[in-house]
Structure P
Amino acid sequence: MIEKNVIEELLGIAVSTGADFAELFAQKERSGQLRFISGKIESVRDHQLSGVGIRAFVGAKTFYASTSDTSRQGLLRCAAAVAGAVGDGVGASRCMNLNPEAVTEDKILNYPNDVEAKRKADILREAADAAIHLDEKIVQVQGTFLDVDRRFLVANTEGLCREDRKIRTRISISAVASDGHENQSGFFGPGAGQGIEFFEKRSPRSVGERAARQALTNLSAVYCPAGTMTVAIENGFGGVIFHEACGHSLEATAVGIGASQMAGKLGQQIANPKVTAIDDGTIAGGWGSFSIDDEGNPAQRNVLIENGILKSYMVDRLGSRRMGVPMTGNSRRENYTYEPTSRMTNTFIANGPDKNEDIIASMEYGLYAKAMGGGSVNPLTGEFNFAVTEGYLVRNGKICEPVRGASLIGTGSQILQDIDMVGQNMATGQGMCGSSSGSVPTDVGQPLIRVAKITVGGRS
């Protein structure tokens, strides 16, 4: 991507004025997107992104610059800008001896550029048609097909020089159901770190039908009552609550500056003993997986919470310097214009000891949250608010009528303690996570779990 001697020259400039470490990140990315609206493919887009970011450290202070001018002169100006920001000191002379390494890529059967747009359009149209034809009450369907081919190189003054390539594919369908008086929506958006072969196991038709069924369910639903109640949260994207309410509080970005409810709690019992939570960037084909992170460190399987005990944080290089702990392969960024930070990859609550049927049967009265949507969280306090996009009341151990307008309100530290049953059907759901280093693909997941008590927002 960039010649070795040029990389060495750039890194040398970056540390020439007093920095103790420098890093170069070069990226070439191509992404394609097809959009389906009102019965037809509305747009086909192809986006190319190319550039370089250079970062220097002085202790726990960082200095960063980026450029889309990848000519030698453009790169020299970028490195000089970093050096100028560091100051006018004298950096230690060093011989970097870069040793380029080949990173083992995922086994991709169909790279995005090798698949014609018509085939992608046919997949998207199949999913949309399945939604619109499921029921006459489905009045509108929108869909998106996305694929990404991301190449990048990381090199630093410790001699690391690695390249990687990551392929991702995703389809999403939004459906609207109407009875002539009001409208309700449904959504499903699965993806994977694979090529178009992803659809050999996940049929486009099943994606469209799932979105449409959720819209129809919400159309027939009554408003959810408000109050404190027992809640069962289904697997897959239900894990977004752990991701948002607890996961961000375990990132060094917050922990390293004391802006986290979990700071200083390693080794403490922070959750019910049935809860084991893992962040694993090594899962083959995972939406949030990769071979190396955006600082060049190998992806890892990190046990965050084991049987309720806090075991680990997710740590990038800056966090490692601040906290005095090893890096964990969690450094990520949207693209070269962002400085990397510690981020989640594929984060999930592991299978537990309880049978799924026993979880529902144990509930005298409560809410079954079959599907979760977005929400908001404060990492410092752990306070969260999440929408339930498909929910049902539970009475006497049986799932009853659908409800809409429900939300779950609480704090991350409290919900970890109140998870008192953990099932055995762990699955993941795909999403995009936004933070200070931009938007990155992440998997969230869990089996069916029961929260003994939580505030449910609805209609009194």
Structure Q
Amino acid sequence: MPAYHFPKGFLWGTATASHQVEGNNTNNNWHRWEQEGHTLHKAGLAADWWGGRWREDMDRAAETHQNTHRFSIEWSRIQPTPDRWDEDALDRYRVMARGMTERGLMPMVTLHHFTDPLWLYEKCGWDDVSVVGLFEKYVRKVVEALREYVTYWITINEPNIYALSGYVAGDFPTCAGGDRGLNVAMRVMANMLRGHAAAYKAIHEIQPEARVGYALHYRPMVAARPWFPLDAIMRNIQYNGINMAFPSAISTGVMKSPVGNVSIPEAKGLQDYLGLNYYSVDTVKFDLSNAKELFGKRYYPENSDFSTTKFIANIPEGLFDSIKWINKTYPGTPILITENGVEDDQDAMRPRYLAQHLHQVWRAVNFNWPVKGYYHWSLVDNFEWERGWSQRFGLWGLDIDTQARTRRKSVDLYSDICEENGISDEMVKKYCPEVYEKIFHP
């Protein structure tokens, strides 16, 4: 039967983050942000991983032929106060990592995924350069504890989203009582680059065989009217402002930003792979009324294939273009798709989104570009930050009142893909026949 197969040893997994699945994370900036009423809902018990239900979810991952899982460590649990380390919390994460390996799942660990300890938040967090040394100490503590089970590390998840969503858009918590604005966001991003560099060096000092990278939220963009100069200019400003700060510093040692360049020579070349978080493509046009976003408006065309709340448009070719950009920018550098998925409580769009995007990953692999793995966001429905429980990204559904999991049909599609190490025409005909001809051309 016709099929698109991936290289032997390809990594097939799902991704989660501590605050989004653990539950009762009450000592970080996001918990306070929720209590202050800035989010649609509160995380509460989340998926109850801290209560032990990670075990049954990892059973599900293993039983459906995944071979890896990406999860994150909660800094506020490891270091609840500046002068205290919680060895019991570290041991819980050690048990979690061991549990994954025992199930045949290679653990990939994210060391910072949007949340900061309250004590750090109250002293202005990533807006103060002192955070670099504090982050390095925390990283050393975690790596020493988990090195027996973990070799793949993500230092920081989506630093661009952390900085811009907090200090420009105002959707994420920023340092308590601190300033906001694009200048501050870029200062925060520069400190995150310094933190990444310090963490990278510390991890390799402790564990020379480690593979260390970061996860970039990458947004391909197109001008709404390519013939109109202001749309093209706005597209370039938005694209560079959102996407290029971290990559430019890794490439050259200079962080490029809309408010001026910053020399960070210690960051140059410090990645063993690049983690790509891809969801969709933005259309950009000039909008004089939108000063908050530098007079550019980003949107999806009205005829897009939309997710449940229109938060995501299904544009699979953008994933191929993103991989192409990485391969051109960092020739030969391994690429891991560290997040890709869609919010879809009815599981109507997810099967075609998944199949079409993986077809684009296969196209990239077929060009001999070094894509080594794919992590679907997410294994189970989880708390989606300022959007609360209004979006459902899980292969498995979650009832937050009963903690019951519901097996969506996408579980079976992804299971078949993982087991086959590829996408067959039978899978597409069975789970998403509406896109058969787009994937398997007649």
Checklist outcome for this item: One of P, Q was used to calculate helix-only ellipticity at 222 nm (-39500 (n - 2.57) for each DSSP H run of 4 or more, over all residues; to 500), yielding -11500; that structure is Q
Checklist entry - From P, Q, which structure was P(r) over Cα pairs in 5 Å bins from 0, in percent, for residues 15-254 alone = 1, 6, 13, 17, 18, 16, 13, 8, 4, 2, 1, 0, 0 calculated on? => result Q
Next on the checklist: To test your reading of the models, identify which of P, Q gives 22.5 for mean count of other Cβ atoms within 10 Å over residues 215-222 when calculated.
Outcome noted: Q
Item to check | Structures P, Q, by mean count of other Cβ atoms within 10 Å over residues 343-350: label with the highest value | outcome: P
Item to check | Top of P, Q by distance in nm of label points 7 Å out along Cα→Cβ at positions 47 and 391, largest first | outcome: P
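Taken together, the values in this text are just the output of simple stated rules run on the coordinates, not laboratory data. Here the structure is a predicted model, which means the values were calculated and not measured. Cβ atoms are built from the backbone, for glycine too; each structure is taken alone.
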